[in-house]
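Structures given as structure tokens follow.
Nothing in this text is a laboratory measurement; each read-out follows from the coordinates by a stated rule. Computed from a predicted model, the values in this text were never measured in an experiment. Cβ atoms are built from the backbone, for glycine too; each structure is taken alone.
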Structure 1
Amino acid sequence: MKSSHLVSRREDNKTRNRNSIIEAARKVFASIGFEACSTREIIRASGLAQGTFYNYYKDKESVMQDIADELSEGIRSGIREARAKATTPLAFLSDAYFAVFNVMMQDRTHLELIARNRDIIRGYLFQGGPMTYILEELDRDVENMISAGSFSAHPIHITSVMMVAAGFEAMVLLANENRYDIRKLSDFLGLLFQGGIERVSQMMKDDGELFV
């Protein structure tokens, strides 16, 4: 029992240390930017010893990767649930955006992190991990919607990529402008893609038609 208790305390301590580093890095990246900050500044903001930091991360890039992965996973969970509950094609599109914006607005550090490190974050998000799964799941869900007759046939994958990219850019807008009604913004994006899908479907049916 004593050994088990010590292991549990050790694991709790590891979790606290890692969370302290992640939270400190998020704030530093959001305030001064990824490129401008050094590992030393993250360590100082975390309140941990330098050696403790290097027990968990080798550099600021590895911390950013974990931040991007956790952010992507939170987004993935929100949109998966929203799409599963959607009862109309518009809700399928707009409610997923609304779920993401709700998550991001709960802590504006997320939005400030994205806005200040726009290109850096985009690279980390789209180079693999959960964001790849988000695109794969969106492709599959849109294909199912087409099969069910809810959407017309159209180039699925590029539409999915554009939907995700539009959501990313909308989050940058939300970081820089407090006046947006996120429900209306979500509906705007949903209507934009719903109308676009119908218009595009009259011209082309799949991604292959876009290649030379």
Structure 2
Amino acid sequence: MKIKGISAGPLGTNCYIVYDDRNAVIIDPGGDAEKIKLFIEREQIKPHAILLTHAHFDHIGAVELLRTHFKINVYLHENEMDWLTDPMLNGSKLFLEEPIVIQKADHLLKPGELRISGFNFEVVHTPGHSPGSVSIIAHDASYIIGGDVLFHHGIGRTDLPGGDMQQLITSIHKEFYSLDDNYIVYPGHGAETSIGEEKKNNPFVKQ
């Protein structure tokens, strides 16, 4: 299993492509659909799903183009199932010139085991930044794709609709800091980090 990070969309959101020699899963395509398509076509891999850690505008900008082009389904937590069709909820009406309104997700992204075309993940609900925020763990490769929950020496903002600082801190302690120190954290923005590094040096959430 390999992972490719692509900076995409108006805020340089980290879109991640998890892939092997033939298949792939796209996580948080925030924009720049052509850039994402180019990588997939160059690697000659077939995407099977789009997984969304949450539905803020900077994580969903390329969803519809990629869903249509590759004919694949979109997965999102039930707490944000209305966000893709509502530009006020996804924030695009407030932050972008053109609001984002796209079709609802095809499937609920539920906590627990998720298997897609040979890829095995654990999905955990990590609210705080947003009510339907989830994080995606690959235990066999020791990493977590955490959306806007935990950053390198930082945490996600909680001043947007549905944000809650105490929930965010609880999510980090429960679902991130319970992992082994060697797990890599792939965040929604910025550089990757590790669980051990954040336990020691994150100024917002200590172990």
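Structures 1, 2 were compared on FRET efficiency 1/(1 + (r/R0)^6) of positions 53 and 189 (r between Cβ atoms, R0 = 30 Å, to 0.05), and the highest value belongs to 2. Work out which structure the value 14 belongs to, where relative contact order in percent (Cα under 8 Å, 6 or more apart) was derived from one of 1, 2. Clearly, the read-out refers to 2. Determine which structure produced the value -4500 for helix-only ellipticity at 222 nm (-39500 (n - 2.57) for each DSSP H run of 4 or more, over all residues; to 500), calculated from the coordinates; the candidates are 1, 2. Label of the originating structure: 2. Kindly point out which one of 1, 2 the value 29, 48, 23 was derived from, the read-out being P(r) over Cα pairs in 10 Å bins from 0, in percent, for residues 61-100 alone. Checking each candidate, the match is 2. From 1, 2, which structure was mean count of other Cβ atoms within 10 Å over residues 13-20 = 13.4 calculated on? Working through the options, I get structure 1. Can you tell which of 1, 2 yields 4.6 when distance in nm of label points 7 Å out along Cα→Cβ at positions 21 and 173 is derived from it? Structure 2 accounts for this read-out. With distance in nm of label points 7 Å out along Cα→Cβ at positions 149 and 181 coming out at 3.4, pick the structure among 1, 2 it was computed from. The value was obtained from structure 1.
To which of 1, 2 does the computed value 159 (volume of the Cα convex hull per residue in Å³) belong? Computing volume of the Cα convex hull per residue in Å³ on every structure in 1, 2 gives 159 only for 1.
Structures 1, 2 were compared on FRET efficiency 1/(1 + (r/R0)^6) of positions 37 and 141 (r between Cβ atoms, R0 = 41 Å, to 0.05), and the highest value belongs to 2.
Which structure, out of 1, 2, was distance in nm of label points 7 Å out along Cα→Cβ at positions 77 and 93 derived from, given a value of 2.8? Computing distance in nm of label points 7 Å out along Cα→Cβ at positions 77 and 93 on every structure in 1, 2 gives 2.8 only for 1. For the structures shown (1, 2), mean count of other Cβ atoms within 10 Å over residues 109-116 is largest in 1.
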